[in-house]
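Bear in mind that the values in this text are calculations on the coordinates, not laboratory data. The shown structure was predicted, so the numbers you read here are calculated from the model rather than taken from an experiment. Cβ atoms are built from the backbone, for glycine too; each structure is taken alone.
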Structure P
Amino acid sequence: MPNPYEHINQKTAEKQYNSRMCFVCGVENPAGLHAHFYQVDDATCVGKFLPADHHQGYPGRVHGGVVASMMDETLGRAVWGDAKTWGVTAELTIRYRNPVPLGEMLTVVGRLTRDARRLFEAEGELITADGKIAVVAHGKYIKIPLEQIITATDEEERDPNLDLFIVPDPENWK
């Protein structure tokens, strides 16, 4: 079964922000996933990443904690439809169905399932390059306005690693 989200990229969906040093989306983090995220509609986020050898758990497989980080980030970004609200994890439940292979493009989908005033819930799955669902997850998140994250400290004390910006898709990605 083909991956139904394989076609998602910056030309087919709205690209979300990356940061400098975030483990999941930080483009300058040498140990990070360097993931890219796309808002498909008001309630669906798609994340893509190509795990490297240093993300390995067992030989040839992505470490479960790395997978959990990617699931958490993608589900937490599902509320981003208004581009002003982000979430902080309150609860995350993950079920690993199949091994997650190294060295191939992986897709994570997060869908908003409940949106209340201060809390939202999302569910999603990790899809391998051949279209298999390897991991499913459900999370609860506390809403935080993007402005609060960015302006949490004085301008002089602000950590430039929190800067958010749109990064073009890597050329070697489909």
Structure Q
Amino acid sequence: MSPSESVEPDQLGLRPLKELTIAERVIDPEQIPWVPYTETIWVKPLRLNRKTGQWANITKVVGGGQVNRHYHVNGVVGFVLEGSWYYAEKDWVARPGMMVWEPPGDVHTLISGEEGTVTLFQLEGALLYVDEDDNVVGFDDVLNHTRTYHQFCRSEGIEPLDLDY
């Protein structure tokens, strides 16, 4: 029997699992509009999973703009694509190619560098906006992002992509 004719044993039993696996998703950010959040913040949602609460987006903050003081109930991963940003409460600057992990419970205010920033963020759960006394004054989560994305698309006559995966 030649090597091309041999059948290798499925020692881990993975072949039957293949039938249960869902299809991969390929998302082209060029097909997603920049959704305005404030005068200085725009977002391109890439994943809005309503079952798990996981959401991912590309966030653009123009020069000197900020994401107001907030608290994460779960960890966040950010990967800087362009520009720079920092937290008013910290002493480091995130630049292109850098990854930032934010632990659950961290409270901070994201401020973009003068050149602005574009960053890929992967989140799970809610982000709570807090005032200087740590009172919750607003929130953001996958459901809010889904609603905002769909409302913006409708207002612009765009068919929203299914990003719930």
Practice prompt. Out of P, Q, choose the structure whose coordinates give Rg and Dmax of the Cα atoms in Å equal to 15.5, 52 when calculated.
Written response: P
Worksheet, complete the sentence: Ranked by distance in nm of label points 7 Å out along Cα→Cβ at positions 23 and 95, the structure on top of P, Q with the greatest value is Q
Item to complete: Taking 96 as the value of volume of the Cα convex hull per residue in Å³, for residues 15-62 alone derived from one of the structures shown (P, Q), identify that structure.
Response: Q
